[in-house]
1. Supply the structure label, taken from 1, 2, corresponding to helix-only ellipticity at 222 nm (-39500 (n - 2.57) for each DSSP H run of 4 or more, over all residues; to 500) with the calculated value -18000.
2. Figure out for me which of the structures 1, 2 the number 168 belongs to, where volume of the Cα convex hull per residue in Å³ was derived from the coordinates.
3. 1, 2: which one has distance in nm of label points 7 Å out along Cα→Cβ at positions 87 and 455, as calculated, at 7.6?
4. Please compute distance in nm of label points 7 Å out along Cα→Cβ at positions 447 and 535 for structures 1, 2 and give me the label with the greatest value.
5. Given that distance in nm of label points 7 Å out along Cα→Cβ at positions 119 and 487, derived from a single structure, equals 3.7, which label among 1, 2 identifies that structure?
6. Assign the value 2.8, calculated as distance in nm of label points 7 Å out along Cα→Cβ at positions 63 and 223, to the correct structure from 1, 2.
7. Work out the source of 5.6 here, i.e. which of 1, 2 gives that when distance in nm of label points 7 Å out along Cα→Cβ at positions 79 and 559 is computed.
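Readers should treat all values here as calculations from the given coordinates under stated rules, not as data from a laboratory. Quick caveat, the model's predicted, so the values are computed rather than measured. Cβ atoms are built from the backbone, for glycine too; each structure is taken alone.
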Structure 1
Amino acid sequence: MRLEEYWGVGPKTRETLIEGLGRERAIEAIESGDVRALVDAGLARGRATRILRRATGDDGIDVLATSDARSAYKELLDLAVDHAVTRRAADRIRVLTPLSSRAAMEARLDDVLAARDAWTELPETDREAVLEAYDHYDERAESEHAAVETALALLEADVDSGPFESIADLDRERLAAAADALGAFDDRGRVRAGADEELDRLRNALGTVEDIDANALELIEELRGEGVRDVGQFREAFEEHLLAETEVTVDRVRAAMPTDATDATDFVGATLRTLRSDLADAIDEREDAVASDFEATLEETRDTVDQAVSAVDDIALSLSLARFALAYDCTRPAFRDETNAAVAVVDARNLTLAAADEESVQPVTYALGDHDVTGVPTGVNAVPGEEHVSVLTGANSGGKTTLLETCCQVVLLAMMGLPVPAERATVTPVDSLVFHRRHASFNAGVLESTLRSIVPPLSADGRTLMLVDEFEAITEPGSAADLLHGLVTLAVEREALGVFVTHLADDLEPLPSEARVDGIFAEGLNTDLELQVDYQPRFDTVGRSTPEFIVSRLVANADDRSERAGFETLAEAVGDETVQRTLADANWTADD
């Protein structure tokens, strides 16, 4: 296969990859989703990630039909990456995409939930040991040696369920032997210090001999100063010094001493030169033998090493996703086929708000299609009907956009085979996810580009989920109502699932009978004059904007009498009695 056949790889990128990795290694990196290899070869991380999402995600990435859908997808990945136990696991999370088959979704859910259960069952000390092992793995740049040592550390932690089953059957003795062999070589391929005692002794001896040689004249003077007078005494004193300082064997020292030296300087110099040569040869011979032994060990344990490398990486990914699921109390979604399509959530939580430590995040229940939601929180007008399309109305700052985003997050996570932030959820996988956030750009270009992005998915074959927020923000209200009515009608005709947020519900009548109108309501101001909203939609009920609450707050917060008088004029316009009642309910008086 040619590199150019991969999405996003043009001539320039191809040359960068070939220069940095070589053709075969580049193809291997793309097929295995190795972000780091592509980045190390010279690609920007964002570009490498986009290439790999296309290469490994098949057609799953095409589900994201709009830029807002892609943005929501990337936000989810960023939240999951925060819980990665290694850099490699983080890179693998970044290239996860919606899966193209329900079987693949179920399989990944099985793995992640098994990892979650195994992780929660571990004692805290074992969890710490596992994370410490992976910290060491990261520090060692995720090398084969680090992977084998991590596998040994995991075995020492006595973890063998869930994702850890993949290493449970590994032979510890073979792993330990492989670890020794992999750790025996330095970056230059030389046997490193500590790998073999005899090789270390020879190297230390050579180093000492070289030091002695560098200071030979001083040594000669030192020996003479100790009263050495004749040749025999000098020879013995020099021999004793070498044996004491170098740990060279006596036979090697004596064999190195010349018999035809003319004086002490010649004798010492010749001895040290011979010793250096002999030790260098001995070191080479010993290193060759030791390296051959270690290489033989690596060849014998290659299968074990490869299994450990793969298992350690896979465990890291599963644990990372499990920690993400635990952090947000996520559960397994149920999948519904297309003939009974549905998107339904019970007590769903928005991950963006949860990640920001929003303690007041209110779970919401919502449903489209053939769902099994049998009850909703107290005070809601009705259980949701089984309409496939809804128009969501209600107060400003009432959580309508958050509800759209929450539904988008649940569907994306489910289609990636990940648990979802809800008490229960039912999801029908879709072919196109159209998520459109409110964009306050009132011009013809924005209108045209928006229609080009949200209408084609509806017109194509396959199931579409429409999540459209305040379409009226990009054109005048009259035209917006007409266009939005058309979008709702098209969604119904194409049997799509969809939620359309709008303040123009009254202008959309009559809606198709297959669509319903839901509403979110503000309930007043608290004693701090903050808007109180019930974020749980009321079904088959038109929500109302609540300007009287906003005007009430402006009246209460006015800095002086003239400013207050201006806001009181607005209060008369929206209903003075309602404003006064709101202020009374908030226990506010003019003296406050």
Structure 2
Amino acid sequence: MTAARTKSPRSTLPRRASANAVPRGRFSDLDENKLRGGYYTSAQVADWLCGWAIQSADDTILEPSCGDGAFIEAAARRLLALGTTPAKIASQLTGVEIIPAEAHAATERLQPLLGKAADKVVCNSDFFTWWQDTDQPAYDAIIGNPPFIRYQSFPEPHRTLAMAIMGEQGLTPNRLTNIWVPFVVTATASLKPGGRLALVLPAEILQVTYAAQLRSYLTDHFQRIDVIACNELFFEKAEQEVVLLLADGALAAASEGNNCRVSLTAADTVADIICSTPSLLLERAEVKTIRHDSEKWLKYFLDNRQITFMRSLREAAITASMSDHASIDVGVVTGKNEFFVMSADQVADLGLEGYTVPLVSRSAHLKGSQIGKADWKSLAAAGDRVHLLNISHLHAGKLTAKLRRYIEEGERKEFHKGYKCSIREPWYFVPSVWVPDGFAFRQIYDFPRMVLNDSGATSTDTIHRIRSKGESPERVIANTYTWLTAASAEIEGRSYGGGVLELEPTEAERLLMPAKLNGAMPLAEVDQLVRAGRLDSVLEENARIILRDHMGLSNAECLLLKSVWTKMRDRRNSRRRGPKKSAQSDAA
């Protein structure tokens, strides 16, 4: 008989209304599978993970979100292969599933293997309620593919209960926390000492801020963690990059000083993973020295030489963060671009001349490394929507008749009921309309391009805004065209299934730059070359001027920087569908 798992007092946790409550109606206009995180794992991947996690005929196994049963079927096959009887499997294997139809399908899936014993395996319940209300034993292995659901889309009372369990385990969730995180935390708390996790998780575990606590939690609770990533998408019908998390040697109690062994293995295809035994694949993995308190695990796609070099640069006196030279903020959040962003013809037709300001509304408007008034006028003449309605300086009583008619038309279309508009008073006053020194791409295909702003325009929130902290804006931006800034962008940002790198303002402000901006290739020349698709020529020349002459890096160190950038860039771009964009097409 297995030992009971220690849990916090139940009275501290919220109660739920119904064990089988399934939110459906209010989300009927959304993709149901995506909403509830229902992306299903192939039988081959489930078999591979169960082959690693289940090591004995006596192992007890839990699947906390079993769906239609791919993992519990694979677990049953594995136990049968190890010599366990169907009757015994029913007492060793537990699956939990909230949706009745799925729970029924999972039970039916087990019947050819277990017969009548299959009826005892699957529990139709919310996992967090089951965990709270059941004196379940601790498990040798926990397997599965927890749902990927945003905090806002996970219904009550399940969400509150999940977050309370996280809190009792010492974590502090927030409104960005995806629901797969408490699944992992609660699963870890359900393991015996020495137990194992084998989970399919979104690649966000490597890179997003809300998963930082989880990364620390895992390294405090396991002796060894192996992450297996794949350049091919695991889910054919979803632009969702996932990784396989293999965590071994669960500790009896968390230890912040635990010397957890962490490795990250990248495979080209799913077939490369499932056609190799887990032991053989993991033997080739390079062990990383982790700094989970200050680093994303995304960096661990690099080899140890590259990691050590990037860490040394981060700490060196010759480098600084972008935040030392400039601040980066989001663009204007209108709440309804359809209403606030217009073309020149729309402005003229509506009689709103004098009530708009120049705007850059898409990254496609930024062709080079600088944008001037002539560039903006060309966009306006071509019919681009580059005018922002800005009347926040007017008193509501001084609105013209034409403005009032336009606002009333927006209200007839219920634009004022959208969230961002509804929290403003009045709803048609757009906040934070200011002209930046430059622009920074939020979404990046190749290079994290910065653009000097001589156009007098502001931008929507698809593009970040840069303000210099004292240096010439031209000099600040010119010094970002290096392998140094590009390499750090790949480490500080986050990428998704489609291969796009995304930088939020706080991440962009961590980009590495020279501590002293002693010189760079003239930005006018950079602009010409970038527009001509010759970004590589700029980076080569700035390697000479900035990295070697001014910062003192050797040729070998410059090439190492370049290898960090290209390795990380090429890895995420290999997951893109369709033709890849070249360097100059970042403007597209």
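1. Working: 1: -18000; 2: -9500.
Of the options listed, only 1 reproduces it.
2. Label of the originating structure: 2.
3. 2
4. Max of distance in nm of label points 7 Å out along Cα→Cβ at positions 447 and 535: 1.
5. Derived from 1, not from the others.
6. On the way: 1: 8.2; 2: 2.8.
Structure 2 accounts for this read-out.
7. Label of the originating structure: 2.
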